[in-house]
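Multiple structures are listed underneath, in structure tokens.
Readers should treat all values here as calculations from the given coordinates under stated rules, not as data from a laboratory. Small disclaimer: the values here were computed from a predicted structure and weren't measured. Cβ atoms are built from the backbone, for glycine too; each structure is taken alone.
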Structure I
Amino acid sequence: MRTPWGYEVSDTIDPIISLTEFHQMTGNAYVSNPRVSAALIAASQAIRNYCGWHICPSLKCTAYPVGGGLVAKLPAGYVSAVSKVKEDDIELDAGSYQWRKDGLVRKNASKLWSDDWDSIEVEYTAGYDTAAVPDLIEAVCSITMGVLSVTAGVMSESADGVSISYNNSASSVAASLTTARKSALEPYKVVSSHAA
């Protein structure tokens with residue numbers, strides 16, 4: 001499955017926390033709210049879009065990083081394994097390249113990567129286990145609760161100028177990514193990772 005961040009994953013990407021986990025964390029305060037599932041999806045997606053990758057859970061991925069330099073950057077903040085690297089449709093021997101947990105891959109002997117589009121293909125495992133990211137779990141929970149506390153309907157009205165504003169959960173998800181929250185998400189953010 002192709003992701004919005006330019007790489008493929010072997011499985012579907014669920015919200016960062018499950019409906020059951022959300023209800024446990026909130027003491028079932030929203031159990032009767034029919035918007036919880038949609039709000040969890042929206043909050044997870046907003047965080048992932050800001051960070052530039054799926055973050056968690058750990059998934060098998062395939063990316064086509066930009067080449068031409070000494071280092072190719074995978075679109076991930078945490079890589080736990082690299083299982084295959086191909087360049088110009090030729091699989092490289094595992095001893096001919098190195099990789100780091102931050103998603104950098106380089107060939108040995110300071111050789112440059114091919115600079116043709118999609119000439120590099122890397123199969124790897126990336127993403128954190130949910131238990132390793134309690135601050136991220138808290139952020140999803142907090143954003144979701146904020147979305148659920150916004151009541152749908154008319155927010156403001158005018159008379160002769162005929163102006164009506166509506167509340168909707170989509171705008172409240174975007175508004176929930178405040179400067180402080182973005183600062184808290186910085187450790188998970190991937191910079192310059194989008195594969196072409």
Structure II
Amino acid sequence: MNHLAHLFLSCDCPERQLGNFIADAVHPAHRQSLPKRVREGINLHHAIDAFTDSHPEVLEVRSVIRPRFRKYAPVACDVYFDYLLAVNWTAFSEESLTEFSKRTYDRLLERIDWHPEPLRRHLPAMVEGNWLVKYGTQEGMERSFKSLQRRASKPDWLENQVAYLIGARASIEPHFLRFFPDLVTHANQVCLRIHENS
């Protein structure tokens with residue numbers, strides 16, 4: 001999953017939310033210097049990724065889009081699932097996406113000193129551009145794919161793909177809507193185990 005899902009699935013704990021957000025950018029050698037709850041958020045992030053990577057509905061979507069995206073099918077699926085989460089937000093949260101995003105930006109900015117350097121530079125642009133809300137738009141997906149292209153060894157495989165994904169919504173969205181409640185349940189169970197052991 002991508003940023004929006006990870007931030008949403010964070011036990012409503014600011015430190016764990018931060019850990020969930022920065023997990024992929026934290027060098028293993030630096031983890032022990034972070035507060036305990038931030039480390040718990042990093043562990044939660046990896047639990048979410050492992051569950052996602054083995055879920056049958058996710059594997060089915062990746063197989064459907066693989067002919068177009070090839071080795072980038074998993075990351076394209078992650079970006080697209082954040083889009084689908086944003087457009088289906090009211091099915092999963094009583095708080096509006098706008099309110100959730102504002103509260104989350106405030107939390108992340110309050111703890112910016114704990115962010116690895118690349119994310120420390122990246123966060124102000126994320127807040128200014130309101131990326132969490134814009135993940136639910138074609139414009140937001142285009143920005144995400146441009147960012148992926150800058151880091152990709154085969155950027156042309158990600159070129160002009162957003163229109164395809166939006167056009168495929170009717171066939172892909174049912175897979176997401178079967179998968180995401182399972183992920184919410186799994187993340188809540190991980191959060192409960194963390195709480196019991198803390």
Quiz item: Which of the displayed structures (I, II) returns the greatest value of distance in nm of label points 7 Å out along Cα→Cβ at positions 123 and 187 on calculation?
Solution: I
Quiz prompt | Origin of the derived value 20.6 (mean count of other Cβ atoms within 10 Å over residues 11-18; candidates I, II) | solution = II
Practice problem: Consider the structures I, II: one of them gives 4.3 for distance in nm of label points 7 Å out along Cα→Cβ at positions 67 and 179 as calculated from the coordinates. Say which. | Solution: I
Self-check item: Which entry (I, II) yields the derived value 4.7 for distance in nm of label points 7 Å out along Cα→Cβ at positions 115 and 131
Solution: I
Practice problem: Please state which of the structures I, II yields -23000 when helix-only ellipticity at 222 nm (-39500 (n - 2.57) for each DSSP H run of 4 or more, over all residues; to 500) is computed from it. | Solution: II
Practice problem: Using distance in nm of label points 7 Å out along Cα→Cβ at positions 75 and 99 as the calculated read-out, with 3.5 as its value, let me know the right label among I, II. | Solution: II
Quiz prompt | For 9, 31, 27, 18, 11, 4, 1, 0 (P(r) over Cα pairs in 10 Å bins from 0, in percent, calculated) the corresponding structure among I, II | solution = I
